[in-house]
Structure I
Amino acid sequence: MIRHVILRALSKLLIPLIMLFALYVQFHGDYGPGGGFQAGVIFGAAIILYALMFGLEAAKRVFPPRVLEFFVAFGLLLYGGVGIEAILLGGNFLDYGHLAHEPVHGQHLGILLVELGVGITVAAVMASIFFLFAGRGRSDV
């Protein structure tokens, strides 16, 4: 692997900022543009940048594929669980108003949890797909 010192140093500075921006987009999605999908794509892009700068094996040590598989399932279960919880509390699927004592609080909580589930799933799926394609054709992976 070719060592690009400047690119690696810059990526060490940018990757935490990219992940922080992903969290901002995730939790600001209730009030403005953005949300789970956009935050998941940004977070997944940070993982892919890490893999491109430091190698596939290093990225797999930091973000193990089994952990990514867990997060794919966890995000889906979080999304579906919010919908099932709304049904159990007497509403329709993803009827957030029933999730709290006040409908407005339930709406806020429901949107936050659903968008979190989407963000986790999208980031994990993006990284998993990248790891699968990047490792294709390698005998050591």
Structure II
Amino acid sequence: MEPMKYHFEVKGDDFSVAGENSSKVKKILRQLGFDPETIRRVAIAMYEAEINMVIHAEGGYIDAEISPDKVKIVLQDKGPGIPDIEKAMQEGYSTATNSVRELGFGAGMGLPNIKKYSDDLVINTVVGEGTRLEITVNV
């Protein structure tokens, strides 16, 4: 079976639609009959990555590729990049502004949760240019 491919645009700093793309993928996985645990893991990892893109970047895009044996999600943003990935992977570390925190985001759990709920996470980042995440969840 040929993988199913989906492409989504993400607007930076637009919390009114933040998380909609991960909801769409969750619905697609349900319709395709994926097991609830796989759906949950994909939805959490993708949501966290999508929210990070809204909080920290000027938007970008998400490509999701769904195969019978895995779901691969690639997120590319036009943000500031991550100066210290090791620090960013620590639970509770956040560079979110106070106004973002007041909205209930920016608790510093994004990258740790993405790593926790995925089987493979590749982070490529260039300070001043952006970040590319490749998230894989095996079925």
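What to note about this one:
- Parent structure of the calculated result 3.0, given that distance in nm of label points 7 Å out along Cα→Cβ at positions 96 and 120 is the read-out and I, II the choices: II
- Top of I, II by FRET efficiency 1/(1 + (r/R0)^6) of positions 48 and 88 (r between Cβ atoms, R0 = 41 Å, to 0.05), largest first: II
- Comparison across structures I, II (criterion: mean count of other Cβ atoms within 10 Å over residues 72-79) gives the highest value for II.
- Comparing Cα Rg over 2.2 N^0.38 Å across structures I, II, the highest value is found for I.
- Looking across I, II, the calculation of distance in nm of label points 7 Å out along Cα→Cβ at positions 32 and 64 that yields 3.9 traces back to I.
- Which entry (I, II) yields the derived value -26000 for helix-only ellipticity at 222 nm (-39500 (n - 2.57) for each DSSP H run of 4 or more, over all residues; to 500): I
Quick note: the coordinates plus some simple rules give every number you see, no bench work behind them. Source: prediction; values computed, not measured. Cβ atoms are built from the backbone, for glycine too; each structure is taken alone.
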